[in-house]
Structure I
Amino acid sequence: MKVILSSDHAGFAYKTILAEMLSEEGYSIHDLGAHVEMPVDDYPDYAAKVAIALQNKEGERGILICGSAVGVSVAANKFKGIRAAVCHDTYSAHQSVEHDNANVLCIGQRVVGIALAEDIIRAFLNAKFSEDPRHQRRLAKIAAIEDVNMKG
């Protein structure tokens, strides 16, 4: 699986560690930065990079890391077809994919420890969308909302 990974300065340390972990576990990583820790960078820029890369089918899932995970989630969810979930536990991580077909995981470096972040990522990447009719129906409603309210 090709994973698109990005962070701002507040997630930079985790991004570096997690990229190495993912590579060691056999994932192909597309690292969109930050490539140096710059306190003046802005999280919406990195969220947009991941969202656009997913829209362009440059990877199957994305991971965004900032201080709380909230900012990158808000920014990424502005893009059509992006379902970015803030997950700070393994249950939410796998359930967001199984029920909601989330394609971006958002983690807060200031919220969870690195060992838990690794477990959350594994749960997210190993999960599969259930294809259950009720989940498909709900996703269709979300897509309809996007069609009315978002421009691609």
Structure II
Amino acid sequence: MAGYYKEVREIEAVIKGFESCTTAKDDFTHRSHLTVAAYYLHGSNQPNATQRMRAGLLRFLDHHGVGRAKFHETLTIFWIRTVWAFVERLTQDLSLLEMTNEVIESLGDSRLVFEYYSEELLRTDETRNGWVAPDLKICKETAR
């Protein structure tokens, strides 16, 4: 494991920056998204984590004047479900720090989504505004 984070306070700083919208929009990377997802899922459940992520992303977009059209419901749900399924497969209970580093190590390539979804499908209003199942590959993470 690469050890992306050395201390829990580094993770907490990412969460604080996201939730307070003090993180610059261009600094909120895929790794940051995964960090927030892991944090929200740690000690919680999928529906709650999804709701928190959705609300946080919309607030973040509004604050930075990006516009809500940038929000993508299918991608948000896909990544929460994928992180959840990954964490569920871990053979041992890990601390938040260990879990987050494992998630980033395993799911850190944002192009993973294109194993499941075609770019054409992801560009549709239907996937942007609601959950749509993958069109390329089905897995238990995304089938729910």
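Just so you know, all these numbers are worked out from the coordinates, no wet-lab data involved. Computed from a predicted model, the values in this text were never measured in an experiment. Cβ atoms are built from the backbone, for glycine too; each structure is taken alone.
By the measure mean count of other Cβ atoms within 10 Å over residues 30-37, tell me the structure among I, II with the highest figure.
On the way: I: 15.6; II: 21.5.
Of structures I, II, the maximum of mean count of other Cβ atoms within 10 Å over residues 30-37 occurs in II.
23 is what came out when relative contact order in percent (Cα under 8 Å, 6 or more apart) was calculated for one structure; which of I, II is it?
Numbers: I: 23; II: 29.
Answer by label: I.
Say we calculate mean count of other Cβ atoms within 10 Å over residues 46-53 for every structure; which of I, II gives the highest result?
On the way: I: 22.9; II: 16.8.
Comparing I, II by mean count of other Cβ atoms within 10 Å over residues 46-53, the maximum is at I.
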Original post:
Out of I, II, which structure matches -17500 when helix-only ellipticity at 222 nm (-39500 (n - 2.57) for each DSSP H run of 4 or more, over all residues; to 500) is calculated?
Top reply: II
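1.2 is what came out when distance in nm of label points 7 Å out along Cα→Cβ at positions 14 and 94 was calculated for one structure; which of I, II is it? Show your work: numbers first, answer last.
Numbers: I: 2.0; II: 1.2.
For distance in nm of label points 7 Å out along Cα→Cβ at positions 14 and 94, the value 1.2 is produced by structure II.
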Subject >> Among I, II, which structure scores highest (criterion: mean count of other Cβ atoms within 10 Å over residues 62-69) >> reply: I
